[in-house]
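Values in this text are rule-based calculations from the coordinates and carry no lab data. Because the structure is predicted, anything quoted here is derived from the model rather than measured. Cβ atoms are built from the backbone, for glycine too; each structure is taken alone.
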Structure 1
Amino acid sequence: MAKTKPVINVAFVGHVDHGKSTTIGHLMFQVGHLSEQKLQKLKEEAQKHGKVGFEFAYYMDRYKEERERGLTIDLAYEKLITNKFEVTIIDAPGHKDFVKNMITGASQADSAFLVVAAGPGMGVQPQTKEHVWLLKTMGVNDIAVLINKMDTAGYKKEEYEKVKSDVSALLKNAGYKMDQIEFIPISGLKGDNLTKKSPNLAWYNGPTLLEQFDKFKMPEKPTELPLRMPIQDAYEITGIGTVPVGKIETGVMKVGQKIIILPGRTGKGIEGEVKTIEMHHETLPTAEPGDNVGVNIRGIGKKDVARGDVICDAANPMKVAAEFVAQIAVISHPTVIAKGYTPVFHIHTAQMPCQFIELIEKTSPDGQKTANPDFLKNGDVAKVRVKPIGNLVIETQALNPHMARFAIRDAGATVAAGVCIEMKAK
């Protein structure tokens with residue numbers, strides 16, 4: 001079956017409990033992806049767990065543990081066909097422990113909905129800030145804001161305006177252009193403004209959630225760059241063999257193509273050939289940037305590949321970094337960052353400790369530049385030299401921006417985010 005509509009990956013991000021999963025579940029019910037019987041079953045299950053009103057969220061939370069804890073842990077994917085696109089919805093966790101999955105989610109997204117709840121005790125939360133910075137650093141420039149739980153705020157316009165103004169300040173600060181961002185008031189639980197205009201929100205005349213999908217920009221497909229597919233996971237499938245899955249970031253993958261998986265276990269890479277490509281259970285002759293695919297590769301065993309490896313075109317592979325220079329923004333470090341600091345870098349799907357070996361220059365929030373500073377603190381933007389403690393592939397922003405972005409995490413929080421600007425190969 002030929003793909004008729006362009007694929008777009010849209011992440012839903014936002015603070016835990018601000019209603020992302022419920023919103024997506026209810027949207028799926030309204031577009032007919034979730035039947036009345038299935039909803040009834042989910043309702044009963046929600047009641048059984050003492051979670052009345054969680055039935056729509058349960059639709060996205062496929063895993064038992066998540067239902068019991070009432071949290072989204074891993075990334076859930078859902079397909080939705082709109083007038084213009086075939087949308088892959090990524091429901092990214094908002095809970096703090098799960099920010100690392102959230103980073104993977106954001107790095108796969110073309111566009112995103114930032115969900116911020118209105119009403120008592122809601123609004124902008126510390127994690128809302130973190131998510132905005134992450135989206136920006138991960139290169140997700142095309143976003144819309146869902147102001148959720150309008151039912152708990154009496155559907156009042158002034159409640160909407162209050163959240164809108166707080167979120168606007170945050171987005172502006174992160175470098176978003178405000179004239180391109182829609183703020184959509186909704187109720188994920190009650191279903192207002194998801195697929196049709198709600199009489200409860202008669203004062204609002206912008207798009208509904210469903211209409212906004214089609215207002216997102218068509219993702220530019222970096223097909224002219226060499227093939228890069230970061231591996232999200234590798235499955236062993238009986239009768240087929242090892243099947244790495246992931247999203248193609250750049251280039252085109254073709255059946256019969258010679259590839260190399262880097263860094264692989266040895267750091268030298270493993271060569272192979274693309275046997276088959278599958279997407280949503282259909283076999284494809286080629287796959288393009290933005291496609292989430294499973295690939296069967298001739299000459300590769302389960303032990304050869306792991307999450308964080310990248311499938312590259314054999315004729316134009318990535319290089320393993322001995323060290324690299326990065327431009328970073330320090331988001332939230334409890335004290336200061338000095339030379340010798342070794343946090344975990346999250347780059348495409350890889351997680352790798354890297355050591356800061358030189359602080360080259362910093363620009364403080366007021367624009368003051370300092371060469372070779374002693375330390376970096378929150379709000380600083382800096383140029384630093386880092387050394388991976390292990391084998392890591394990364395490219396410079398000039399060469400391939402899609403493979404240059406990363407987030408830096410330490411002790412369960414995102415400390416900084418940045419891009420690679422120079423690289424020295426091993």
Structure 2
Amino acid sequence: MSAKNSGNRWQYAPSSFRSLWKRFLGFMLDWSIVYYFLHASMYLYLVFWGSQTIAGWNYYKNDAYAAFFNPLRLDSWMWWLVLGGTLLLVVLLRSFGRSLGQRAFGFSLQGVERSFVNAIQRSTRVIVFPISILFSPFQLLTSVIRKRPPGRGLLHDHVSGSSIRTYIHPSGLPKKRIWFTQWGWIAIALLSLTIFLGWVIIDANLGVLINRTDEARRVFMDIATPDFSHFAVPDPVFYQRAYPQMFSIINLMVLTVLMALAATLIGAFFAFPLSFLGARNLMCQNRTGYVVYSFIRGFFNLFRSIETLIWVIVFAVWIGYGNPFAGVMALVIHTIAALGKLYSEQVESIDSGPIEAILATGGSRFQIIRFGVIPQIIPSFLAFTLYRWDINVRMATIIALVGGGGIGDLLFYYRNQGDWSQVGAVVLAMIAVVWTLDYISGRVRERIA
């Protein structure tokens with residue numbers, strides 16, 4: 001059961017601190033999964049059986065402190081049981097099979113010289129682990145000072161004669177199907193639990209869909225019979241309540257298309273030069289270039305991750321609620337970030353041959369971009385810009401919900417009034433415009449591709 005020693009170096013020892021770090025991440029992934037199962041099970045128990053009355057179904061969900069992501073209300077001593085129990089279960093999973101965390105990071109439990117690990121060795125790992133978890137920090141600290149990984153592995157590795165090492169599938173043996181593996185069962189259970197838990201958390205109720213069918217049918221029938229009385233003639237009621245001037249459906253649809261066009265052109269104008277600064281192959285030649293590249297890419301990711309509706313709220317407060325210019329500025333910010341990322345990725349995928357040729361002739365960085373990069377990216381840039389205009393038209397129809405102006409103002413006005421026939425007219429106008437622009441931009445992209 002003891003491991004073989006070769007020059008005071010144990011053959012199953014991890015090869016580097018990087019390997020130990022990956023083992024730790026795999027362990028934390030398994031621990032997170034186990035805690036998730038425990039937390040979800042407790043939540044579902046309290047939802048379904050937390051009360052002895054008929055209202056038990058909503059007992060836990062109606063509690064102000066009972067949201068799923070809030071900590072479970074346990075006594076302090078119970079949390080120690082949770083900690084110890086989940087740790088023990090993780091060790092059992094990792095010792096008596098290949099866990100999902102081991103599978104994710106490419107590890108498996110192996111004996112010396114990749115030999116089979118018997119039940120005694122696996123049980124020894126489980127028994128020794130509580131002591132090892134206390135001893136390992138000191139062992140790792142000593143190893144860091146010595147600038148080399150533990151020569152005999154971690155304590156439970158050493159005592160059990162086994163270690164978690166990089167997995168290499170034995171040649172000649174067929175791979176097991178997912179439902180015949182421990183990690184496969186856990187993955188399937190994790191997916192199934194998440195789907196069921198999501199169904200419970202969102203309070204999905206098929207009965208409501210069935211019981212309110214008549215109401216939904218009435219709305220759909222009204223939308224399917226649109227009223228075009230205000231398609232070209234302004235609605236005087238809408239004029240009194242929403243705008244200082246009168247607009248018809250066609251007026252606001254044209255305004256919306258122009259908003260999207262202005263946002264796309266302005267966004268592309270700024271995204272074009274920034275894309276070169278955000279391209280790894282052009283900027284990461286020295287430390288300064290890498291800093292600029294990291295900053296620009298960070299800008300793209302940050303501003304692209306914030307939804308357009310959030311930007312509309314900011315600019316609506318800044319410029320004025322319902323002002324179309326607020327909607328344009330929100331679309332511009334998101335367009336710069338989105339197009340900048342697409343443009344820079346296109347720059348990174350160009351053919352390096354022309355660049356090397358210009359460098360060989362002593363060309364400057366500007367000449368590299370002018371003659372080696374731009375000719376390769378123009379068709380893709382135009383295609384991305386047209387596609388972004390298509391996206392901005394669709395986005396411009398809903399930003400009125402938070403004060404961005406455009407055709408959405410009329411849509412939400414009629415919706416609030418319950419005038420579904422007028423809503424149908426606005427929706428059909430939006431569909432026609434989006435469909436037309438999508439067809440035109442598609443044809444143009446085919447020509448320039």
Structure 3
Amino acid sequence: MVRVIVSTTSGPASVSATSTAPSPTVGMPTAADVDAAVERLRDIATVTPLEGCDRLSATTGARVFLKREDLQRVRSYKLRGAYNLMVQLTEAERAAGIVAASAGNHAQGVAFACRMLGIRGRIYVPTTTPRQKRDRIAFHGGDLVQVISVGSTFDAAAAAAAEDVGRTGSTIVPPFDDPRTAAGQGTIAAEILAQLDTPPDVVVVPVGGGGCAAGIATYLAERSPHTRVVAAEPSGAASLTAALMAGGPVTLDEIDPFVDGAAVRRIGALPYAVLSAREIEVVQIDEGAICTAMLDLYQSEGVIAEPAGALAVAALRATDVPADATVVCLVSGGNNDVSRYGEILERSLVHRGLKHYFLVDFPQEPGALRTFLDSVLGPDDDITLFEYVKRNNRETGAALVGVELGAAGGLSALLERMEASPMHVEHLEPGTPAYRYLT
């Protein structure tokens with residue numbers, strides 16, 4: 001039996017259910033497979049640092065460590081699984097060439113392995129994959145790799161890769177749904193146990209397709225069974241939660257692609273079989289909270305994490321961590337495009353309650369804007385957006401106004417001042433169609 005605990009950063013566990021775990025699957029990875037992968041990767045993958053984090057330790061009361069896979073050779077852990085699979089291919093499979101689908105990080109691992117092993121490959125990525133990741137794929141693969149952009153999600157890229165394999169007979173390199181991939185990712189757990197004096201009490205890992213979580217959970221279940229594994233997934237792409245609630249993998253109707261390294265519509269069949277075979281904890285993290293964690297990591301620790309890379313750190317606030325416990329958070333990747341930081345900051349401000357948008361009908365008379373500035377805005381509030389369309393044949397003119405508060409607690413006072421003003425004001429709530437359209 002497996003007990004599923006689902007929570008968000010906005011409060012305690014909100015859903016709990018029990019389902020029957022599936023029968024063991026043929027080919028599921030073992031701790032011995034992970035140990036074998038450690039040997040294959042010995043001269044390929046970097047043994048990444050396990051760094052203590054004073055800020056998070058002080059916040060939680062626990063001993064918090066960051067497993068810095070953002071410092072891996074391709075700036076993410078994906079190299080581990082890709083190389084572990086590809087080095088085991090037969091000569092015939094290598095000669096056929098490989099095909100892969102990825103949101104960006106797995107593609108870099110595959111491209112690196114192609115160059116190291118002399119294998120030609122075609123890699124399908126979504127059109128939403130940041131340019132920084134596409135450029136790095138091309139750099140790692142060189143002349144051996146062709147990068148093909150298709151569709152707006154990982155799942156669209158995966159469908160294109162599957163069609164390619166069916167048409168050409170090339171060898172597929174799955175990003176998560178293969179025991180060799182999962183075993184390669186599981187080498188992270190082997191390193192963590194070797195780097196600590198005693199086994200950790202809690203390990204927090206991000207979840208997209210689930211291969212990394214499956215590999216780590218497999219190894220710890222055999223080598224450190226008292227260690228809790230907490231799986232963190234973005235609330236806009238909670239495919240593991242959906243599978244656990246349904247009793248098997250399901251395809252999500254819609255996802256938010258912002259956390260591109262973990263935005264997967266359907267959890268892998270093998271990761272689901274592994275994770276549902278034991279008691280697990282799953283936390284869903286709002287994308288805004290992930291952005292806040294990214295900014296905190298950069299400003300406090302100097303860690304440049306991509307959205308999926310900050311997912312485990314963001315999950316700490318939603319995780320029950322005992323005082324004095326030893327906790328490891330996996331910083332899974334650092335392939336972030338600098339051009340995204342405007343959106344990252346925006347999402348963080350909205351999540352923290354500091355950024356709000358309003359539709360304001362200003363009276364068509366001199367001094368209306370001055371009245372708004374003097375009598376409505378607080379002393380620490382700031383207008384960050386003002387788009388005004390004057391209608392000469394109307395008594396009022398509508399404006400879209402963005403306000404950044406000095407403190408989140410100032411919203412209620414601001415709304416009261418707006419209500420008392422002569423202007424009609426509509427607060428645009430996050431998640432509504434008008435909010436998404438106007439911002």
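Just checking, which of 1, 2, 3 has the largest value of distance in nm of label points 7 Å out along Cα→Cβ at positions 143 and 231? Show your work: numbers first, answer last.
Values: 1: 3.2; 2: 7.5; 3: 4.4.
By distance in nm of label points 7 Å out along Cα→Cβ at positions 143 and 231, the leading structure of 1, 2, 3 is 2.
Given that helix-only ellipticity at 222 nm (-39500 (n - 2.57) for each DSSP H run of 4 or more, over all residues; to 500), derived from a single structure, equals -11000, which label among 1, 2, 3 identifies that structure?
The value was obtained from structure 3.
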